[in-house]
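Peer 1: The following blocks contain the structures, represented as structure tokens.
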Structure I
Amino acid sequence: MKVSKLMNREIVSVLPTATLHDAALKMKEEQIGSILICEEGWRLKGILTDRDIGMAVAADFKDPKTTFASDIMKKEPVTIESDADIDYALRLMNKSIVRRLPVCENSKVIGVLSTSDVATEIKDELNQFIGLEEAFAKHH
């Protein structure tokens, strides 16, 4: 199965010049734990997590209203292409210790693949398999 089948095409991002406060508000509004930092034209510059913001504010005493996303974002995040296999995506997530992969084509973000997207698909496939097993058991 390809990444394009499971990725979320609803991209949530902010510009590198967004403040941590603005990024956090957008994450809260969208109920997400990370946000892509993109320039115009969906060019990926970095990724910012709720943990990054929390640590910057609480541990490093950064002012969320004057600190920019570009100041603390993870630059050059691990990405994947839409035609990659899900197996490869999972290995990449595991190796890179990330739960979300921006999906890029021609240096532009077109979606995001998360571990929860994959888990949902695996759960659905497992339920179908269990249904087949139960049907088989009833007939034998």
Structure II
Amino acid sequence: MRKTKRLTLFLFLLPWIATFAIFTVYPLVFSVVVSFTDYSGLNPKMSYVGIKNYARAFSDPVFIKALANTFSFVLVTVPATTIISFCLALLLTSGIRLKRLFQAGFFLPSVISMVVISMIWLYIFSATGPLNLLLSSIGLKVSMQS
């Protein structure tokens, strides 16, 4: 019975494992392998060059500047957004007087975007909208039922 449970578990996990392997593990391993070659993407031939690619990258001042910018951005942005998010979560779950106003402020962008998209589609499919004008211009009869 124990082997059957393990096999069942494995079979349920197999699609996730396959997807993870194909779309995460394989590209990661391939990238590491290619980083040690002179692979260009156009020519399928690869020859091993060792750490020459890394030496060239770390001797390039533009790469060093981009790396520094990335690290400084991450070191500032990740803690700042985490702290702000935590404070907003505390604010939304606390018993303050304007709690409902803050909750509505967070939910409003979701609702507004759905309303705007609905209005756009209503206009496109309306009797005088662009879709019916296009259909009538190519000779298709437009039904004006309401």
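Any read-out appearing in this document is the output of simple, stated calculations on the displayed coordinates, not a laboratory observation. Worth saying up front: this structure is predicted, and the values here are computed from it rather than measured. Cβ atoms are built from the backbone, for glycine too; each structure is taken alone.
Peer 1: For which of the structures I, II does the calculation of log10 I(q)/I(0) by the Debye sum over Cα atoms at q = 0.14, 0.15, 0.28 Å⁻¹, for residues 6-77 alone return -0.73, -0.78, -1.11?
Peer 2: Checking each candidate, the match is II.
Peer 1: For FRET efficiency 1/(1 + (r/R0)^6) of positions 30 and 110 (r between Cβ atoms, R0 = 35 Å, to 0.05), which structure out of I, II has the highest calculated value?
Peer 2: I
Peer 1: Assign the value 1.00, calculated as FRET efficiency 1/(1 + (r/R0)^6) of positions 14 and 62 (r between Cβ atoms, R0 = 35 Å, to 0.05), to the correct structure from I, II.
Peer 2: So the calculation was done on I.
Peer 1: Next question, about the same structure. Of the structures I, II, report the one carrying the highest value of distance in nm of label points 7 Å out along Cα→Cβ at positions 46 and 102.
Peer 2: Once distance in nm of label points 7 Å out along Cα→Cβ at positions 46 and 102 is tallied for I, II, the winner is II.
Peer 1: helix-only ellipticity at 222 nm (-39500 (n - 2.57) for each DSSP H run of 4 or more, over all residues; to 500) was computed and gave -13500; which structure, I, II, did it come from?
Peer 2: Source structure: I.
Peer 1: If log10 I(q)/I(0) by the Debye sum over Cα atoms at q = 0.13, 0.19 Å⁻¹ is calculated from each of I, II, which structure is the one that comes out at -0.98, -1.16?
Peer 2: II
Peer 1: Moving on to the next point. Once relative contact order in percent (Cα under 8 Å, 6 or more apart) is calculated for every structure in I, II, which label goes with the largest value?
Peer 2: Answer by largest value of relative contact order in percent (Cα under 8 Å, 6 or more apart): I.
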